[in-house]
Each structure stands twice: as C-alpha cells, then as structure tokens.
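As structure tokens, here come the structures.
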Structure I
Amino acid sequence: MIFDFSAIMVLLVAGSGAIWAIDALFFAPKRYATATAAQSASDADAKAVVGRIPPPAPPVVVDYARSFFPVFLIVLILRSFIVEPFRIPSGSMIPTLLVGDFILVNKFNYGIRLPLINKKVIEIGAPARGDVVVFRYPLDPSTPYIKRVVGIPGDKINFRDKRLYINDEEINYKHIGTYVGLKSSAQHTGSKLAEEDLLGYDHQILLTPRTHNQTFEGVVPAESYFVLGDNRDNSKDSRYWGYVPDANLVGRAFMIWMNWDNGPEVGRIGSKIR
C-alpha cells in the first residue's frame, strides 16, 4: 500500500462519510426528538403555526463532513478511475516532454484499478509500442516515472551502440536537425534531433554525441514492459533497472495542459502527447 494523494482522498471520503452516516443514524434522530419535546412543552401553539419543526442544526464537524463528502468522492473517482495530473520534473523525455510540463494521464486505458492497492479489477486494454506511460518506479513504487513503451510481452530487446533492436529487427531513425532547448532544456542544445520508426509508430528522440549508453539484452516477460526515455542518452530506464510490471502502471499520458518552467509556455497548452 502506497500513501499518496489517492490514499489521502480515500481517508477523507471514508472519514467524512462515516461521520455523516453515524450522525444521521444515531444522533440526528435524538436531537430532533429532544427539540420536538422541548418545543411542545414550552409553546404548544408554535407547532400549529409553523408546521413541522425543522431539525436542529448538526454539530459543526457533522456539517462540514456532510458538505465536503460529495466533493471528496468526486475528486477520488476522477483521479482514481478517469484522469490524473502529473508534472514533469526532469528532461528524460525531451523532446516530447519538457521540464515543467503539466500532463494529464488517462487512468482507464489499461484497466480499472482500485486506489491504494492498485489492483486491477476490470480488464480494458494494454500498452502498445509507442505509448507514453506513467508508472510506479519498480525500485521505489512511491515514485511515479514516465517513459515510452518500446517492448511488449514476448519481445526480444537488444540495445547496443545507441541502436535499438526488437525481435532482431533494427529500429531505424533519421536525423532531422539539431536540438535547440530553452530554459531548463537549454543544457541539451546541440544534441541531435531524430525521428524513430518504432515498427510503424514514428516519434522524435534526442541523441547526444560522445556519451556512453547502457547495453541491454533480454526478452520481455509476461505482464511486463520495456520502456525508454526519448532523451535516449540522458534517461535512466529499463536498460538500467529492468522491466515495468503491469501492476505498476498508472495510465497513458495524452495531453499537456500547462507548462511552467521559470514562467509559462503558452504554446504548449493543449498539446497532444504522442
């Protein structure tokens, strides 16, 4: 179990709902009965004039619980089963994602999972090659990571000399220019911008000359995925720590809704992630 925002929302929903329910079942009827008896004894005519006596005001704690319970529940449902926001803290996915991008992640593409335990209860779909996914880092599940899926279950993966091979087929890329980064991405200016054909899925990657690359060879196990960063020479990914289990998946990143890196970057608002 991971104590994160979802855990906080579950506790808030459970706590506010319990306070509201207990009061409604046990304490509110007693308050109303006491108020009715007191008013009948002191002023028999008042009841005839105003009709049914309104229930007395609940304690402040109960009033707050009753008011915020629907809000907490809606937020929990939205973030746990529909969409969740994340912020990009590093440059491992340049040029696709920049430092300071605020993204939205589809939570149901890969199945409905219960909050807290992240157990899948409804099968819907699975990641495909090329999907940009958010997942819980296998070595520290409390930390969310974002990378691109390049290997699905059963794929033979080989990465050597800055070249990716899937099922013994070399994945081709072509240089399309020199990268020019701004703000936090400026440190990658001069890297080679390339377009990679991931077995029919085209996307851009960044290559840094004269850097060492980790080699890797293996077959992706069942219910696991091999992921890489688009900033290919500046990403700690499956080449270093292995595969991502299906149980660690959070969802598919699909849109940038804001960017803030020492100021806003309006042009990135609403950009689709591919």
Structure II
Amino acid sequence: MPEPAHVTPPYGGQGLALLRTLAARGSSTFTTEAARDAAREAGVSLSYLPVLLHRLERSGWLQRIKQGTYALTAGLAGFPEAHPFAVAMALVDPCAISGWSALNHHRLTEQIPRGVTLTTPKRVVTPAMRGAVRAAPSTWDVTGQRFEIVVVVPPRFFGDEEIWLGDSRVRIFDRERALLDCFALPRRFGGLAEGLGILEEHLRGIDVGRLAAHALRYGADVVAKRVGFALERFGVAADVIEPLRAVPMRGFRALDPTRDPRGPRNRRWGLIENLASPRTKR
C-alpha cells in the first residue's frame, strides 16, 4: 500500500480541501460523481478535478478501487479509514458480506478470514479475468485486500441486513443466512463439520425458525435436508423441522459432499451419513 508522499496533500490547498470535504461527509469510499459534489463545496474547479484525483492517487492519498471509484488511503491522520466491508460495497453492487467474513462478524467463528467474502447476484468480471495475470476468477485484489466473490442466481440472494461500520453503511448476510451457506456450499468451509459445529455451539443464539425458512427459500432439496438433519440432531422441535423433511428429494444424497459418499442411509432424510471418513484420495 503506497504511503503519502507529503505530510499534507500536494498541489496547494485544493487536495486537502477536497479530502476534508469528503471526510466530513463520511465518504471513506466515493465515486467520481460524489467527488464532483464535494469539489463544488470545496471550491475545486470541476475541470481540474480529474487531474487532482489522479495526482492524489499517484501521491498515495487515494486508492482507486475500480474505474471511477476511490477509497481514502488507510492511516491518514484525521481522515476516516475505509473498512474492507465498505470497499466490498463499492467494488460490486449489489452485494452482501458472506462466508467466513460474515460468520466472524457475527461471532459464530473465531477463525480470522484471509480476505473478505462477498456474495452477489451480478456477473462480475475481475481484472484477473480481463488481463494476462493468472488468478482465480472469483478473487479481486484491491487496497491491499483480497476479495472473494461468490455469484449466486438472483433468487438465492436474500437474507441480508444493513449495518453501520464507522461511517460506512454495508450489507451483510444475517446470522442464519451466513450459517446456511455452510450447508449450501460446504466445500467453501472445508466440509459440513464446520456448519454442524457452529450450529451446536451457538444453537441458543440462532433463530432456528429463520434458519429453516432460509433453507426452504434457498430452493435446493439437499440443502433443506442437511439443515433439517442437523436441527433434528441437536433437538430442535418437530414443528420447525417438519417442513424441511417434507421437501421432496429423489434418491439419496451425501450429507457431506467433501467426503467419501459411502455410509449408512438415513431414509428419514434421504441422506448418506458419511461424516466418519474423509474423501478417498485419487
């Protein structure tokens, strides 16, 4: 991450005036349109603004998130630092913080995420997908952070809530929707054991009715069955799990798709209980 080249922004007082105006508005991330509004208030010529933004970026006072979107550089005294979740909001619209990031925020896991995970119903083309740099197409490196992007079909983009982090308003999956991903996308969490462990440890703090409703809304039979199996395993009332058990599913499916798909067949849930042995290496 570049360090500012000067104690105060270069190019006279206009750079400082612009940054102070943006900071006063709580704009740790902003678009060029927002910068134009701030420039008018700060007395910066709109014709000079593109040059000023470029120079502030080159000098390390701003970081470009993507074309036309910026963040204040971290560590600038007197200026708000852009929270990584806020950067995610500016990176992809619409999106919600998800995965390990959401689980950690809700204190459902102590595991520190290596980057920020976000979910979006929008098809995203990252710089790695456009350029010659070979990287996973679901990741985007910006502002010294790695962002992992999970794309879902629009009906599965739900269960998010709005929170404030400092001066930033961000969207994040609620506790139950974040936990649901452990059952819907267990490969992203190293297997189903993570979701089962979180549910067992935090059962009293989970709205099991909402979790069941989310599982039904997700629209995947095996996800409903995994959640229902887990809730029943931990003693949740029958009226909560019965709608999950009633979801039709043809054939038997592995409880944990990351493991060897062999084990006892649970006819009540249509699942192969394969939690005992890891997947056989091939």
Structure III
Amino acid sequence: MNIIAIDIGNTNIGIGLFLEDKEQFVKSIPGSSRAKLTSCLKSVWAKIPVAESSKEKKHDGVIVVSSVKPAWTRLIQQIVKNELGDKIYVIGKDVPLPMSLWVDEPDKVGTDRVVSAAAAYDVVEDAVVVADFGTAVTIDLVDGKGIFLGGVICPGFEISAKALKENTAQLPKTKITRPKEPYGKNTIEAINCGLYYSALGTLQEVIRRYAETMGKWPQTIITGAAAKVIKDDCEFIDSWVPNLVVKGIVLAYKKYIEEKAKSI
C-alpha cells in the first residue's frame, strides 16, 4: 500500500511517504508557504508508482490527512486537486478514527491526538501515555483496552516564551534549549530554565497522576518537534518516537481499509 500521510499542525505540515507500507521519509514544511507545499507534494506524488491497470495512468496511492487547522486542510485539498488531479482523505471525516474515545465531546478532540495514541497502543498493546510537544503540548492517556480516555493540553515552548515577552516590560523572547545548569546566570538563561523544567515537571506530574488513577505506571511515549529538546532528561519516558502522528495516519487508513474489506 502506497500512502502519503499528511499531518497538518498549527505551525508546520508534516508530509510522509510510505511505499509498500515502508516509511521512506517525513518532511516538515511551514504551513504558511503554499509554494513550498506545492513543490513538496508534487515531488512526493511523483514517487508513487502508476497503477499498471490504469489506462489514465493514475498513481497507485492515496493521500490521507489529519488536521487541526481547517484553512490549511482546504489549502492542501486545492493543491492536490489542481496540481495532482487527485483528492485527499481526511481522518475523522472520510476515514474513521482508529480507536474508541471515552470523552465528553469526541468530535472536538484533535485527530492528531487520536491517531498518535492509536499508533502507540498498536505497539504497546497496554495502557500508554502519549505526550506530543508541538505548538501546544498534549499529554494523553489510553487504557489497557485501547480506549482513549482524554488528557491535558498546555502551551508549548514557543507560546510560553512569546507570552512572557508580550506580557512583561523587559523580558526578551527566548528560544528554549536544554540548560547547561539548572539555574540561569542571566535573564535569558533563567527563562530558558524556567520553561524547560516547567515542561519536564508538568509531564512527570501528569503521568504520576495517571498512574495513581490506573494503579500502575503506564508506558510513555513522547513525540513532536520539541520532544527532541527534552528527551535526554526524561528518565521516566520509555520511548521517543519522531513523527508519531504521521505513523498514526497510516495506521488509521490501513485499519479503515481492513474493516471495509471485512464488511464486503
């Protein structure tokens, strides 16, 4: 199965190519750049082989999207239609969610959270926590039966750093990195330490409370663009998996096709 999996986030768009179920690569493109998105999609689409049985020389592949930003979903839809002559399949609309949700408003949970949770559970096959460090930070819990129970949402590093700058008179905007010392010798270092260790502390505390509720410490996976910054100080984390949402998109579509085949 050949799939282009697209993860539309709040800042960037991840585009992954899977040929015969094998991951080839995942690229991250700024969602604000139509030209770069168009170029990337055309390049990736060209790698999808043409179906042997197709007289119209259609490509033997599908484009599946998980999105938290409707405007960018429409943008991708337009590019795919106009430049590639094809259509997209949207998770939660054209493709069902890959797992059950036990929450108050299932239709309002970001599909990125659900597909990454499903991808994690597919490997762990037990209770699992998925922490995604992106523009926002989400820390979600799946129980031992594979049911999405919900989670927490926090501001990511970029949002937090921006809020400090915009709501104070003299604090500068700071790019968050792994601190050399647990305390800052200057204002920038102090902000860096504060936001960095706040993220670590939040993650550990949330997981601890999940564990108390479940009666055991669940396996934990971190993902997202900023996860690479903190992973080395997360001794309580089991795995760091880049591009987990993209992998979850592929899982969701394959599960949809399998269920569809069973119903025939």
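Every number in this text was worked out from the coordinates using simple rules, so none of it is lab data. Note that the structure is predicted; figures quoted are calculated from it, not measured.
Brief remarks on what is shown
- Winner on volume of the Cα convex hull per residue in Å³ once structures I, II, III are ranked, highest first: I
- Among I, II, III, structure where Rg and Dmax of the Cα atoms in Å, for residues 148-219 alone as derived comes to 12.9, 36: II
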